[in-house]
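Structures are listed in the sections that come next.
Throughout, read-outs are computed from the coordinates displayed, never taken from laboratory work. These numbers were taken from a predicted model, which means no experiment stands behind them. Cβ atoms are built from the backbone, for glycine too; each structure is taken alone.
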Structure 1
Amino acid sequence: MTSSFAIAKSQIDAVVGDLEEAFNQDKKLLSEAIKKLKKPQHFWEKKLSIVMDNGKRKNFVGYRCQHNNARGPFKGGVRFHPDVTRDEVKALSVWMSLKCAVVDLPYGGAKGGVVVDPKALSQSELMRLSWEYGKFMIRFASPWKDIPAPDVNTDSQVMAWFLESYEKKLGASSPAVVTGKSLELGGSLGRDSATAMGGLFVLNDYVGKKKLKKSFLKIAIQGFGNAGGWFAKLASSQGYRVVAVSDSTGGVYRPSGLNVDRQLAAKAKNDSLASTISNEDLLALDVDILVPAALENAIHKGNASKVKAKIILELANGPTTPEAEDFLIKKGVDVLPDVLVNAGGVTVSYFEWVQNLHGYKWEAERVNHELRKKMGDAFEQVWAVHLAKKLSFRKSAYYLAVKKIVEAMILRGRVWPKI
């Protein structure tokens, strides 16, 4: 299977031809900027050593990739997962740069990770590992340089441990260095549901443009963690019919619609769903909207032909491979891309950062209002390019994002005409 980083680079290449008209006088500068955009500015790797509960020392590998900061400080989550790789972290940092540009945040992309199965660690071991990663970050993190956040298998507690470790090393308080914190430590209201809420705003705008009726639309969600769980709850409350959800162990399907609150309670109690279908089966269900909300490459060349949904809403990062997307688009499927759909998380992280820098907390109503505006503006821009240039939704989003980043690089002189 093609690597995630290769996919990210190919997605950038795919819009270069369309961008040449916009950079008609600066095609050479565009070419040079694209070369730089496909290579992270910095990549950090470190052995993280902690003492386990049994008294033995164990080593883990930690990564941080800083992709491009032409539009502002590096921003991106940190994931704890046994399958974290250099390649994956690089790809995710690229997507973060593009995502921030799509929703017009003053950030560049970054991503971090630790190769570990957090479920195999005790709470105290997880805390020590988080502290070590915080010490690792002290070399290059700051509120104006690189701002980490939660990602897969990390949460507000892990962020609190990062913050404690970082501030001990720094010798000063610095809440704006990390987002996704608990409210007690300066976190923002609305952060837990932000990714799902942002995705739902995009879906609502799309449904409005297409003049579809929510109650007639059946949704299947692959991934029932924070993003998928919240999306199921919010979508159901707004009149969509959620008929299937799944986690890593399998899924539950009910054609007439699921009681989402009951499934969330069962998941919280048992740490898994009472599976009746597999994840692969869920992807092939006869539904209107398929929401991949787990990991990368869930929809690929081998299973794209089984997808019956007419709308793919990418709540996860990179869940659809280019080959699969090409196949689906030819079938008439609309793929609403991750760099737009799941940008709600980083948007509310941005709001948290702003609140921390000003020492002032926003009310939930303001957070949701500002998120709605950001996501709505971004969708309208993507929709306009989609109609005007007859591009797919992904290419439309990439066109906007790459254009913004390249313009910033040119303005800064990072690419310069050769005399």
Structure 2
Amino acid sequence: MISKDSFKTLVKSDDWLACWYGLFLFIISLLGIINIVPRPKVWFQNPFEALSLEIASSYFLLTIILAVICAIGIMLMGGRPFTFFPAFLALSVLGLFAQIISKQTFIQAYGLEYVLWALIIGLVISNVFRLPNFLKPAVQTELYIKTGLVLLGSEILFSRILNLGVQGLILAWGVTPIVIYFMYKYGTSFLKLDKTLTILIASATSVCGVSAAIAVAAATKAKKEFLTLTISLTLISTVIMLVGLPAFIKAVGLNYIIGGAWIGGTVDSTGAVVAAGELLSHQAMEVATVVKLIQNVMIGIIAFVIALLWVTNVEVSSNTKPSLVEVWYRFPKFVIAFMALSLISSFIVTPIIGEMMLDNVLKITGGIRTFLFAIGFLTIGLESDFKSLKKQIFGGRSVQLYIAGQSFNVVLTFIVAWILFGFLYTS
């Protein structure tokens, strides 16, 4: 029986708040209360070209809206909203700066996304200088990223998933568990890595990068340094894969549809998948995106299975008896809202307003998600020790695991993509 105090704790946690925030932000976007996407423009030499009066004003308005919403949550969790508000405004400016950097022509061409720059800015501030005390109240990493992930759920439409039929499902859902199992066994048995760190890296590599890592970190109660390390490895790999995989596909003359399916199953970030697919062709981009969306659906399934295994198998001693109630506590609640929004978008909103109108709404929620991810990755950097991170990244066993796992993932995904799509789409 869950006590009243336990229920209050669950409702007031960042996990539950992310659910309510994500659903609320989707609703007000659907109703047109927020109707402008505040994204910087591409620039070449002058960074001020990235901003117009309309973009700056809409970004400021979105900042105020999100600051008020988040301040309410901070108050519910026992924090002080009046110290949170100015700190959030400062993070908003830094997040915008990261987005502007990513829009530079040369940087954008190489797929160096805003989340990478946000992480770097945070690392520089906290390690070269020092995290200012006034910023600390707004360092709420999980609240920002989990809310953004809930909004991501609204973009997963079942009608688009069905476009690739059985082939897409086999590629996205068939390869993933094999790669996770291989990496977990290799990491824990051969490399002797911590089980939690191993499953984080395995999930990020095989499912969808950062999104899966956040969900699995919540399910396993992973250390923050494990999550930061996993995210750093994922971002570095994403940049390499985004540039390298399309170039390789062109060089060997591989069919672009097969190449698109290959990209969708191996490149970690959804945004990077779209960019890499577009480097081949529009049709390849569509195939790559749908494969990645199908893979994203697995976030909830993977989080639940891992939470169950961790409670009943991994963290069990002779003196403790596992309880299935613990699985509920471990299971990341934001995943429920993530899956709920996917169902709402697919089976309620789409039939009422149509896919074209929904796409306009998703541009708005995508802009909000970009805002939240920017400050979320910024705060990851603000909380991280670069010396420790650098030591683990360069030459560590975690890197060996990532390289071995991603190599296995790339080869296996190519074989399955060639078998599934090679007979349907020939050059």
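A few remarks follow.
- Distance in nm of label points 7 Å out along Cα→Cβ at positions 158 and 374 from the coordinates reads 2.1; which among 1, 2: 1
- Ranking 1, 2 by mean count of other Cβ atoms within 10 Å over residues 222-229, the structure that comes out highest: 1
- Each of 1, 2 could give Cα extents along the principal axes in Å, but the derived value 63, 60, 50 comes from 2.
- When relative contact order in percent (Cα under 8 Å, 6 or more apart) is computed for each of 1, 2, the largest belongs to: 2
- helix-only ellipticity at 222 nm (-39500 (n - 2.57) for each DSSP H run of 4 or more, over all residues; to 500) from the coordinates reads -14500; which among 1, 2: 1
- Label whose coordinates, when Rg/Rh (Cα atoms, Kirkwood Rh), for residues 30-77 alone is calculated, return 1.14 (choices 1, 2): 2
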